[in-house]
1. State the single structure among P, Q that was used to calculate Rg/Rh (Cα atoms, Kirkwood Rh), for residues 90-233 alone, giving 1.03.
2. Which structure, out of P, Q, was volume of the Cα convex hull per residue in Å³ derived from, given a value of 188?
3. Which one of P, Q has distance in nm of label points 7 Å out along Cα→Cβ at positions 10 and 266, as calculated from the coordinates, equal to 3.0?
4. Suppose you compute helix-only ellipticity at 222 nm (-39500 (n - 2.57) for each DSSP H run of 4 or more, over all residues; to 500) for every structure in P, Q: which one lands on -10000?
5. The value 0.65 for FRET efficiency 1/(1 + (r/R0)^6) of positions 74 and 226 (r between Cβ atoms, R0 = 30 Å, to 0.05) was derived from one model only; which of P, Q is it?
Structure P
Amino acid sequence: MTIQPFKTKYSADYAEYEQSKKDGTFPEKYPDYITLGYEFNPSPYANTVYEVSTGKMVVNTDSKASNQHSAYNGLILRKFVKDDWKDFNNYNLKADNCYPYLRYAEVLMTYVEAKNEMGQCTQDDLDKTINLIRERAYRETGIAYPRVEVQSQEALRKIIRMDRRSEFAFEGIRYRDLLRWRIAEKSHNKSMYYLNRAWSNSANWNGLTGSESNIELSQDFITLLKNWDEGNYPIGGIPTIDENGLPNLAPMETAGYITTFYKMSFDPKKNYLWPIPANDILVNGNLTHAYFNDFKVVCTKIIPLVPTVFLDTVHVWNRKNILEVINYQ
């Protein structure tokens with residue numbers, strides 16, 4: 001699980017969820033909605049949340065109802081978070097988590113991507129890779145996982161790219177994937193968004209609106225409340241996804257639910273590859289600062305047994321490894 005889940009009023013058991021916080025059964029019935037000892041509830045109406053240790057409702061620091069500086073995107077991370085985290089400063093300056101360098105899931109996803117790009121992906125390949133990962137994600141949830149079935153190369157490419165984005169979120173490989181697929185100029189020449197910075201303007205707001213509110217609410221905050229009421233929190237709806245698995249959030253900004261944080265910039269003529277270190281050029285005069293496609297052609301000529309599609313699939317931007325292969329040849 002990557003993102004900490006939360007309930008909305010549209011959940012079928014929402015009334016029972018709220019009642020459990022009153023009768024003290026919340027930790028037993030809804031453990032998935034607890035993080036680090038507190039209920040996670042980003043609702044802009046929720047000025048208090050359940051505290052497990054006391055069984056009481058306390059000020060909610062993860063909501064715009066009572067905290068101006070709650071999560072800027074309305075979400076918090078669940079992945080790698082442990083309830084029994086040891087304090088870094090008091091634990092010999094050692095990290096409590098063992099961060100994965102390479103997960104087996106990435107091996108499987110890289111394999112099925114290569115098979116699809118070569119036009120050789122079978123149902124057996126899908127079941128041994130992407131479907132195996134999906135089954136693990138849905139295990140013990142009581143929900144049947146969405147099994148991927150053989151379809152066109154383009155359709156599978158979109159599914160594989162979207163699954164890599166969700167499976168490996170916050171693991172430091174997304175940017176390399178975008179470089180490898182040569183779509184970084186599409187993903188990184190657009191806005192980065194966060195929620196409208198409006199909040200209730202008081203940690204003592206009573207959570208009501210109109211004449212029942214104990215303070216005057218700004219129009220921007222009322223828009224945020226409307227987003228929650230419509231069940232579209234935090235970004236304001238479901239974005240369209242293009243053939244590369246990239247979402248279009250511009251309509252949500254137009255509707256006023258999110259706002260531009262900053263505009264990214266990516267130059268495809270120079271940003272796909274890092275410069276070759278000067279020392280390597282001095283050692284090997286055959287090396288030049290070629291653009292990405294030229295570099296791929298050079299690799300293919302030097303390593304004739306390696307198909308171009310594989311060079312598309314492996315991490316070709318890792319110059320150290322490629323240069324070692326070139327020098328060896």
Structure Q
Amino acid sequence: MGYGIGGYLRMEKQSAFGTPVSSSPFYIPFVSESLVENKNYLQIENLKNLYDTPDDLEGINNVTGDIVFEPHPIYLGHFLRGCLGANPTSTLATSAYVHEFLPTQTEFAENCTLPPYTIQIFKNVGSAYQIADAQIHTLAIELTAGEIIKCTASVHGRAYSKVAKATPSYITGDPYAWNTASLAVDGVANSAFESATITIENPIEGIAALNASTNEARLLRSDFRKITVAGDQSFENQAQEAEFRDGAQQRFLFTMKGAAIGASFQTLTIDLPKVRYQTFEYPIEGPGRITAAYDGKAVYDTTSSYAARVTLTNTLATY
């Protein structure tokens with residue numbers, strides 16, 4: 001009998017598309033996963049004087065789904081690299097390393113948009129499952145007052161196979177919680193926000209080729225990268241409502257301050273220099289207090305030269 005508690009999930013960055021690796025993996029504590037193998041069968045449509053449905057032929061094979069996890073100050077960096085598309089700039093600052101992640105403006109290779117990863121999942125039964133050329137195309141970081149911060153990484157992988165299971169090992173440390181988080185809007189602390197989900201999305205499509213394989217030959221971008229922030233805030237004044245009505249662009253700076261590292265802290269900052277509300281809704285839904293549901297879009301800021309900058313401070317030297 002397979003139990004989730006007996007499984008593991010590990011990842012390792014690949015140096016090239018089409019070449020899975022298994023040498024220096026990192027094991028990810030996770031809440032759940034929904035990665036599934038897709039066969040995409042093709043139905044034969046030839047008519048043969050039969051009323052029954054014709055047989056199928058195997059179509060494009062791929063792997064899609066999500067990984068849900070509570071972000072640790074070190075593990076999160078691997079997902080940021082995968083989704084933002086490039087290695088961070090890493091510097092040693094006394095007792096901690098500071099990693100600055102910026103969204104890439106280039107492709108990883110001609111056959112894949114984002115850095116490929118090899119993902120291995122063991123489900124507490126038999127062999128483990130290996131996903132090659134996995135692209136972490138979407139990453140959502142969910143902050144909700146009163147809860148542990150949660151992330152959802154959406155994956156599109158090219159090939160699926162069985163491999164021998166391994167023995168997992170994990171680094172110590174707790175994930176970020178809501179009480180480590182704060183938000184400044186245009187440089188001013190704002191405590192009206194009760195939830196915020198920052199989502200980085202790279203629309204990816206698998207492209208098949210005439211190469212004698214049922215696996216996709218390329219995983220490439222199909223649209224603009226999208227960075228959004230959405231959630232709820234207390235409707236206690238009309239300040240943010242006015243920003244929505246005016247179509248103003250504001251700087252959102254999220255900060256999560258984790259455990260101490262010498263003279264520093266395991267800190268995560270997410271800087272969105274130019275955010276405009278797309279929706280801002282504050283209906284009266286009963287006798288209780290009114291909250292405003294908002295949805296904002298972050299765009300490229302020519303002054304900062306980025307649409308988002310994520311900075312992670314921890315004890316890991318490099319990603």
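1. Q
2. Working: P: 188; Q: 208.
Checking each candidate, the match is P.
3. P
4. Of the options listed, only P reproduces it.
5. Q
Read-outs: derived from the displayed coordinates by stated rules, not from any lab. Remember, predicted model here, so these are calculated numbers, not experimental data. Cβ atoms are built from the backbone, for glycine too; each structure is taken alone.
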